[in-house]
1. Given structures P, Q, which gives the highest value for relative contact order in percent (Cα under 8 Å, 6 or more apart)?
2. Assign the value 53, 32, 25, calculated as semi-axes √(5λ) of the Cα gyration tensor in Å, to the correct structure from P, Q.
3. Here FRET efficiency 1/(1 + (r/R0)^6) of positions 169 and 577 (r between Cβ atoms, R0 = 41 Å, to 0.05) was calculated and came to 0.05; which of the structures P, Q was it taken from?
4. Kindly point out which one of P, Q the value -12500 was derived from, the read-out being helix-only ellipticity at 222 nm (-39500 (n - 2.57) for each DSSP H run of 4 or more, over all residues; to 500).
5. Given 2.1 as the derived value for distance in nm of label points 7 Å out along Cα→Cβ at positions 369 and 393, which of the supplied structures P, Q does it correspond to?
Structure P
């Protein structure tokens with residue numbers, strides 16, 4: 001396809017809004033390919049996605065793949081910490097910042113290792129919310145000056161593990177979520193003669209904004225009421241452990257969309273901290289929880305998939321808000337802790353998949369020529385086709401065509417019209433709808449019924465991946481993730497489409513897309529050229545999507561390609577590591593099947609056919625090998 005003289009990469013940017021959601025890391029290059037700048041401090045180093053795709057193919061890595069840009073991960077760790085350091089200095093704030101990464105957001109070892117390494121100089125720690133996560137952070141958070149925050153519900157084994165960490169000299173803070181946990185902690189700390197560092201989580205009256213606003217309020221799943229906090233603090237004092245109460249924790253929700261919720265929460269949390277100090281509890285830390293959002297749709301609004309602030313404003317409200325209350329109450333400025341996982345990980349990971357086909361309701365046609373004995377419904381539908389050019393009332397034609405189509409379906413069920421006549425009516429109907437859609441482009445007003453034509457006439461691009469494995473939130477909670485073609489963006493996209501995956505499930509689709517400054521149910525893409533591969537990227541998948549996928553239809557984890565930028569490389573990058581995705585053998589084993597026994601069973605069946613003479617011995621060996629090779633193979637389509 002030739003480049004359109006009336007289409008440019010600037011037009012593509014207006015359409016796909018890459019810079020609005022890209023966080024400074026992604027942009028459309030002059031050649032129409034998506035580019036990534038993995039280190040925002042070095043904007044001369046830009047990686048062309050088409051070069052990455054070419055190298056993946058050269059290495060024999062099968063699509064779909066997860067791409068991890070580790071430099072983006074490191075950049076986000078630095079950005080958060082440096083922003084707090086700078087703001088604390090500007091505010092003349094007397095406390096420090098000691099952030100922690102909540103591993104639940106993305107527990108992948110390579111991700112945790114990179115964050116720990118990048119955060120070393122900032123004493124950036126880890127947060128765990130389960131026993132398995134606690135075992136992980138004990139092994140990986142080896143910086144004795146960083147914090148390890150333990151959230152979530154706890155049993156005695158969890159408590160004992162936290163005390164082991166204290167014995168190892170770690171700054172492990174056990175955050176009490178319910179009163180009974182405190183009783184367990186007191187019992188075991190005395191039994192083992194190990195002093196814990198204790199935090200209490202407060203249920204806030206302030207509620208967040210967005211999908212997770214239920215994290216605060218009286219019905220919140222976690223935390224203590226104000227009465228319980230005071231009782232807990234006094235119990236610790238009575239047990240001789242009052243000095244171990246060091247941290248106040250609160251959290252009002254993930255992906256906070258409205259900065260006003262942050263301001264209100266900081267004010268309330270600061271007041272609780274100050275009052276506890278007046279009661280004699282000299283806390284060192286205030287943990288403001290998570291919630292720092294990501295602008296998935298680029299609208300900079302309070303939409304569920306956006307946020308009306310940036311990281312600088314968020315940090316300023318935390319620091320200055322805490323300082324203002326503390327100064328008014330004449331209490332020390334505490335060390336600030338935050339658990340910003342989504343903001344750290346979202347940008348670094350994306351899914352790259354290939355489009356393997358197109359599905360269109362109106363793709364098939366047949367000869368609709370007039371026949372003398374045809375049914376009146378066929379004749380009437382044909383007359384509408386010829387009437388469109390001379391008819392000003394497009395709504396009337398739309399209504400008539402829709403009615404004839406419905407009548408034809410009923411007539412066929414009653415054996416009034418034949419299958420071929422029904423097919424003719426269907427073909428003529430779609431011709432009418434396409435003509436109406438074309439005419440609508442010049443109309444100032446489009447009737448409500450006809451506004452759905454763009455969607456009903458759109459294609460479905462068949463994408464070689466599983467929504468349930470790689471984009472679980474788009475299916476479960478209608479999370480919007482940016483999706484764009486990775487090449488050809490200097491060409492006008494001339495096909496409106498939604499995406500369907502390769503699972504045998506009607507829910508395996510995506511029909512909500514970031515487009516312009518809003519959300520659309522169709523995504524403009526390019527026509528699929530015969531013999532030419534066409535890849536798309538689904539972005540901001542590094543938070544939760546990487547670890548939340550299920551194995552619907554036994555589609556397993558994707559191949560992972562880890563990318564590092566490198567100035568001296570001609571392409572500005574190299575593939576540092578490839579983590580092989582799930583094989584069929586892997587997913588069957590997880591589901592309690594026994595692939596070796598299955599292979600033996602199939603071999604016996606093939607041997608039986610050889611004995612009967614229906615399969616030749618040489619052919620039987622090939623079929624046996626083929627079955628075993630399929631067990632070892634990737635769960636996705638080979639393209």
Structure Q
């Protein structure tokens with residue numbers, strides 16, 4: 001506790017500054033997610049406080065971040081669509097998924113998996129981060145133009161036939177669930193269909209219109225309609241925000257330019273009484289837990305989203321631990337990765353219960369905290385308290401912020417979050433693979449696959465596919481290197497020092513093979529060729545295994561097949577220097593002693609040579 005208050009002045013200034021920087025981003029991320037500004041603010045308050053209190057990085061400031069919001073946006077949109085476009089109906093399921101993600105993060109930390117996050121390949125992270133930037137940019141074009149698909153009645157009307165179909169389908173599903181849907185009698189169906197109002201059809205059409213224009217692809221499709229219906233005031237507010245954010249940085253970095261843009265543009269909009277679109281109202285008063293998460297819990301509604309919750313948990317872990325590394329470099333300290341994951345998990349779990357969106361360690365806010373004097377966990381806790389004070393004291397004022405200003409802020413976030421370092425490296429990376437006539441870098445291919453799939457298809461699956469491709473390419477490279485080092489060559493070309501006194505007269509009868517490196521699935525294809533490369537004169541094969549440290553199941557069966565082949569040809573095989581792990585594997589499936597008797601296994605080449613001199617006769 002004494003340590004916690006050892007730097008109270010620096011932590012107070014760092015925490016307050018980081019809290020002020022977090023405010024516009026929290027509101028913007030909340031709006032972008034689809035749950036409204038309050039959800040962003042609640043997420044920032046609880047994650048910042050509890051991740052700092054229980055986490056393993058002293059100076060980390062946590063809260064909603066661009067990657068976490070981009071994935072949350074997809075989760076929220078899909079759950080709302082399933083619940084007839086009703087946010088209130090979908091909210092308990094959404095928050096349960098977020099709670100599950102937080103609990104999974106705690107589990108990752110408890111199981112000690114924090115140290116493995118660093119094994120995620122850079123091209124996957126790079127492609128994902130650039131995709132997040134592209135998604136945020138594309139999805140913010142419509143609100144910055146003042147275009148909202150739900151309110152474009154000409155567009156909404158095109159969904160009327162589909163809306164009627166969906167409503168009828170829902171009636172039939174309800175009846176099937178109640179056990180009253182029978183082919184002989186559609187009386188109940190007709191009766192229920194007659195109660196459908198034009199208002200119901202309009203509401204469903206608006207939901208379908210919003211769904212059609214959601215995400216990166218939907219935004220691209222809707223841009224021509226948005227350009228025909230530009231709200232010039234909203235566009236000016238968004239452009240003004242962007243210009244202030246980039247322009248004010250050139251004057252001074254002592255005051256956060258995002259906050260300056262928020263205050264100046266909101267002040268202009270309110271002060272001149274402009275007819276702008278404000279953000280949703282932020283309720284005043286303390287946040288209240290959403291107990292529906294527990295009271296209306298149903299496993300069936302959560303099951304389809306378990307993989308998504310795991311993705312959120314892993315993404316939050318990567319996002320936070322990358323920020324922890326930045327904090328370590330700046331403060332010359334060492335974070336505790338597993339403790340950090342537990343802290344982030346607790347923060348996300350509590351935020352979900354109170355209706356907040358999930359978050360992670362935020363790099364810019366953490367850097368601001370450190371440069372403003374923050375040194376201990378108290379700084380992150382103060383940032384959370386600062387946001388709570390703003391919520392309680394300035395909630396009604398914050399409700400007057402123009403939606404276009406937050407869209408402008410998010411556009412700058414989208415531009416900033418892209419991985420320019422990775423993009424700049426594209427021309428200079430070695431072109432190590434060939435796809436048809438094209439030669440390109442495998443690293444660039446992985447990055448582009450993740451970037452395109454994340455942007456236009458699915459963030460969750462894109463990362464999984466990227467990891468699979470990266471793993472396969474890594475295995476191929478390692479397999480190629482192993483095979484290269486372990487070429488089958490005649491004795492005279494690669495004899496080892498202790499083979500110099502091998503009897504000249506037995507060189508035709510005995511074939512010596514050196515296995516160097518692991519025998520695993522990446523190197524088995526070359527190994528399988530061994531039996532075909534043994535000279536016809538050889539009746540004995542010596543396998544020198546002192547440098548084969550590891551053998552997996554693929555390698556084991558390749559070895560078994562090769563030994564059976566040689567057995568059929570009446571060729572004896574001798575092992576020299578067999579190590580512990582490969583020996584254990586071969587004993588499990590009885591290669592030893594069925595195919596290789598124990599008396600054919602030698603610790604040294606000298607022992608093997610003595611056996612050769614006694615048992616192999618010179619025939620050629």
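Where a number appears in this text, it was derived from the coordinates with a stated rule and is not lab data. Here the structure is a predicted model, which means the values were calculated and not measured. Cβ atoms are built from the backbone, for glycine too; each structure is taken alone.
1. Comparing P, Q, the top value of relative contact order in percent (Cα under 8 Å, 6 or more apart) belongs to Q.
2. Source structure for this number: P.
3. Q
4. Of the structures listed, the value fits P.
5. Computed on structure Q.
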